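The data blocks that follow each hold one structure.
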Structure 1
């Protein structure tokens, strides 16, 4: 079972920052999950929310209404005000320059389900190709059209369909659409859904698995990966031989 640090080591550090990514790597995670959007001047930045209200100390408004230079003025300290040094919003380029030197897998979630960023897929795909990261990337989105668009441009890169509600026969749906994985909310997953996906050759990567009991349950159900805010907890269970 692979351990993906959800927005980096977001349980202890400001989410989707280079600090959180580097701390997750230091914990020995298998991969990192992050979210991408476009600024007003078409820079690919890493941030979960469409607005900067929650994750910055004093910023307000939509990412799409700011240039990247303007966004760099805000401290992405999130829920850790004053605990860490100034953290600027990172670009996907900055992240790829760093992660390309590691062995980490990166799950890139395209945030195209609330506001549709034109050309986001093309820009992300071109940057993945530029850094020769095709073998260590997973594309995902709640916007399944966006996922399929990425698959059409880079068919060799695996992709996952994000879901936050229960939908039966996701294995069949993913298989018919040529997608390799199903990324469900932990709350709506069952052992039978995992088994059905695996019977169809579809991998299951689950979010967001933060409690030890849930990590053990996911291991028992033989899911392929978990997205967690606490990669240290999962790694400790692995070292103890409690999960595989």
Structure 2
């Protein structure tokens, strides 16, 4: 097995998501204890039942950029809400954030057939403010994995293997395997994240790492295996915070 140490967890929920259980301070403390160099606070978008208002994401700028020697990225797990790939947060809000994930959730969009689901993700990837797609292996939303990976690679965007999917989304293994195999085949970049909804699960990547090892993806293709690679990606995506020299 490869000895891959991940330095960042880029998909974490706080109590603001409405169905998570830890504060940002508790999350940062847990991340520091586990030796992580960065975390992304990516609460669900406003369309999620019990989710935060738009103003919550605008107000993320009050958070420190660094605490306990952990970089704090301000982000969102935005909901895809229609076939056109529309997200539940307007672009003028999205452009303020350090990291924008988009994803399917049954509470916000009903699953369709594979071709329509694939078309919908491709439309979301076309959004200039979307940096990547979360849990694309979700069995509720079958997709053409190769087509999605090729489009993500073409647009320089990221696909995720979500550690929580293997317990929260039963049946995710097959789709995640196909995503990972296509990422290796087409030289894509993947992020391995906890999808944590409580501080105790921050930095938990074991199942995702095992899958990546089975497929044979090296650490050079894992976004959150290197802080420099992560910052370079965010800079290339035009994130304001990372345009400053030396950021």
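Here are a few things to note about the model shown:
- Structure from which 32, 25, 22 was derived, Cα extents along the principal axes in Å, for residues 120-199 alone, options 1, 2: 2
- Which entry (1, 2) yields the derived value 1.9 for distance in nm of label points 7 Å out along Cα→Cβ at positions 40 and 96: 2
Since every read-out is calculated from the coordinates, none of them should be taken as a lab result. Values in this document were obtained by computation on a predicted structure and should not be read as measured data. Cβ atoms are built from the backbone, for glycine too; each structure is taken alone.
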